[in-house]
Structure 1
Amino acid sequence: MSGVDGVSGQVGRTALVTGASRGIGQAIAARLAAEGAMVIVHFGTDESGAAATVEAIERAGGTALAVRAELGVGGDVETLLAGVEAGLAGLPLDILVNNAAAAPTGPLGATTRAEFDHLFAVNVRAPYFLIEQALPLLRDGGRIITLSSVATRMANPAQTAFAMTKAAVETMSRTLASQLGPRGITVNAVAPGATRTAANGAVFDVPGLVEQIAGMTALDRLGGPGDVADVVAFLASDAARWITGQVVDASGGLFLGPRV
């Protein structure tokens with residue numbers, strides 16, 4: 001079934017996108033809905049953002065519903081999956097996108113133990129156990145896609161603990177691809193680079209920062225949420241059925257080496 005830009009459509013399929021109330025997650029939810037999937041929009045605290053995501057999807061002719069669950073706390077996955085099962089109303093889950101993540105907290109010496117534990121609870125523990133507990137809902141031939149970061153291949157002292165969490169989910173994706181392959185389930189990670197969203201736009205208002213990052217990027221610009229969402233949509237499609245256990249760099253070629 002043909003979909004947007006020639007990517008196989010998702011008509012009749014269901015998807016869960018965590019952290020879909022804004023930014024990249026919101027774009028992924030909208031993109032999958034545009035392909036025809038019924039999308040469950042997970043959010044932690046941003047109820048108005050989740051409602052806006054659902055409203056935009058429905059206004060465009062898609063189907064979506066919002067489910068609230070704070071990640072990184074006791075019972076987080078159970079709360080989320082209870083809402084997901086209620087929303088699916090007996091349907092299987094076809095696509096699981098682990099997008100929700102806690103942001104970098106600073107370099108060694110600045111990150112507290114509590115912040116370190118929170119990073120791992122949200123960025124590693126939550127997706128790991130969400131996958132584990134969602135497997136009975138996930139159909140054979142389904143898709144699991146987890147958002148990583150180019151921070152795993154760059155030495156950025158300001159993001160050490162954050163990069164560690166993303167390296168963990170990359171390893172998780174490779175090993176689960178091997179484990180779940182017999183069911184036809186593909187498991188991949190997508191690693192964005194510098195991506196400007198409505199939520200983080202102020203970060204890039206530092207004079208000269210956009211030009212500096214663009215100068216280190218092969219495609220000579222910052223990324224946008226849609227750039228990443230399109231890669232996720234491809235991995236969720238039938239066209240990507242032979243791709244599993246991979247980390248797909250969606251950074252526009254950030255920090256590949258000296259530009260001459």
Structure 2
Amino acid sequence: MSIPREPLIELVGVSRSFGRGAGRVVAVRDLDLTVGEGEIITVVGPSGCGKSTLLNMLARLDEPDAGELRFRGRPAAEADVEIGYVTQSDSLFPWRTLLANVEYPLEIRGVPKAERRERAMALLARVGLAGFENHLPRQLSGGMRQRGNIVRALVYEPDIVLMDEPFGALDAQTRLLQQRQLQDICAEERTTVVFITHDLQEAILLGDRVVVMTARPGSIKLVREVGIDRPRDLDHIHEQPRFQHLVTELWDALRDEVLRAAPAVAS
């Protein structure tokens with residue numbers, strides 16, 4: 001049974017297009033979605049369906065052409081919310097140590113040095129990076145850099161964390177480790193997450209609800225409650241009948257959209 005949550009994000013009839021005239025492309029159309037406080041929403045859809053456009057609007061890096069985006073019931077332009085953004089490629093500053101990178105969001109907010117150091121060190125330890133805090137990004141593996149990228153987005157405790165395929169470039173073992181760590185941190189911090197992925201099984205592993213988007217122009221085709229208790233045993237969750245049912249149901253919904261998108265991607 002799902003836990004009732006106060007709405008944090010509301011998209012009401014949101015659309016976004018790019019270009020003009022014959023070159024106009026409608027990226028997303030008539031998006032309606034509510035994300036509750038402390039909820040992890042995972043989003044899947046074919047390439048080019050507007051998933052990144054959705055994240056950019058939530059990050060307030062872009063604005064919808066139509067419809068309304070609200071945070072805690074207020075129009076986005078008037079809302080006072082902190083937003084973290086994690087991309088697929090790490091964006092650590094190459095000239096700063098791992099610790100200095102993670103401290104950076106607190107530094108620009110004027111948090112005292114001792115306090116930001118304590119918070120950053122605690123998060124680095126939680127993701128297995130204690131002892132690497134004085135390394136530069138070039139001295140770290142890809143998985144280690146991405147862990148640093150994620151804790152940098154979490155260290156100042158934003159209201160929302162947006163993740164655009166953060167584990168997409170990682171090997172299978174590192175990816176599983178990252179999924180576990182993200183699940184544990186988000187559960188403890190009650191973090192609200194909107195997580196984009198191309199991996200349907202990852203969407204079910206991590207999400208409270210899974211959103212399936214249509215081929216462009218992207219709209220919401222299906223939303224399903226995962227309904228698997230937390231904390232989740234990621235080693236054995238695949239054996240659960242509910243997991244297997246969701247994989248089948250969601251793929252049935254997604255497959256047609258992938259096939260629809262294929263000619264557009266090829267062109």
Structure 3
Amino acid sequence: MHPVTVTRGDSPLVLAFPHTGTHVPDPIRDRLNDEGRLLRDTDWHIDALYRDLLPGVTAVKANFHRYVIDANRDPAGVSLYPGQTTTGLVPETTFDNAPIWREGCAPDEDDIARRLAEWHAPYHAALSAEMERVRAIHGVAILYDCHSIRSVIPWLFDGTLPDFNVGTNGGKTCAPAIEAAVVERCAASGRSNVLNGRFRGGWTTRHYGRPAEGMHAIQMELAQSSHLASEEPPFGLDPETAADLRATLAPVLQSLVDLAPTLA
């Protein structure tokens with residue numbers, strides 16, 4: 001299994017999918033416990049939600065699961081949210097703080113180093129290359145980082161997550177117009193939404209978001225209740241709610257394409 005799949009387009013927009021992959025190599029799967037093998041913390045069906053919403057969009061998808069290594073974490077292992085509970089570069093638990101590895105099978109430093117080289121690094125090499133290619137064409141590249149998460153996870157946050165969770169690390173990772181356009185369209189949908197709430201943008205958004213260099217990045221974390229039939233196994237997509245959600249996501253993406261010429 002190749003670590004990454006790239007679908008190349010000619011628009012200024014690049015979609016990143018770091019958490020939709022479900023591939024776990026057999027030697028790693030054998031070390032997971034029953035809970036780990038459920039792959040509960042996958043961003044289920046996110047690639048399907050965004051598929052064919054706009055023509056010409058580049059997509060970069062990690063094919064490996066986040067339990068192999070998390071493509072949206074700092075390769076140095078630095079926490080995204082110091083002082084808050086979160087999972088690491090190679091998670092030891094689910095988002096409910098339940099162990100995912102069999103006794104004595106959690107990865108050590110050598111395991112993590114190998115996984116960085118074999119999985120994490122190729123994904124980001126591909127994503128970086130596509131951002132550079134798109135910027136060379138348009139003078140600007142806009143990264144839209146696609147995520148989802150269960151709507152109720154007490155270990156990570158209180159209450160119920162809004163449908164749309166927009167992250168720009170406090171406005172640092174993109175031009176103000178990009179942030180405003182996404183928030184405006186989310187609000188117009190009538191769905192619950194928040195800007196830079198519990199999820200302010202992961203390592204991908206923070207690493208690639210360099211507005212002064214023509215590199216803009218924004219993260220969209222969708223509550224899975226907005227499009228799944230159930231947030232428990234088998235995590236099936238609900239066709240009706242997914243179609244309604246796609247009707248909002250399409251103009252969100254279009255607004256970013258429309259803004260690009262003004263940012264170059």
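FYI, it's all coordinate maths here, none of it is from the lab. The model shown is predicted, which means the values in this text are computed figures rather than measured ones. Cβ atoms are built from the backbone, for glycine too; each structure is taken alone.
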Among the shown structures 1, 2, 3, from which was the value 0.25 of FRET efficiency 1/(1 + (r/R0)^6) of positions 82 and 178 (r between Cβ atoms, R0 = 25 Å, to 0.05) calculated? 1
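As an exercise: distance in nm of label points 7 Å out along Cα→Cβ at positions 90 and 138, calculated from one structure in 1, 2, 3, equals 2.5. Which structure is it? Before the final figure, lay out each step's value.
Numbers: 1: 2.5; 2: 1.4; 3: 3.7.
The structure behind it is 1.
Starting from the value 26: which structure in 1, 2, 3 was relative contact order in percent (Cα under 8 Å, 6 or more apart) calculated from?
Values: 1: 19; 2: 26; 3: 23.
Attributed to the structure labelled 2.
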One of 1, 2, 3 was used to calculate volume of the Cα convex hull per residue in Å³, for residues 18-57 alone, yielding 49; that structure is 1
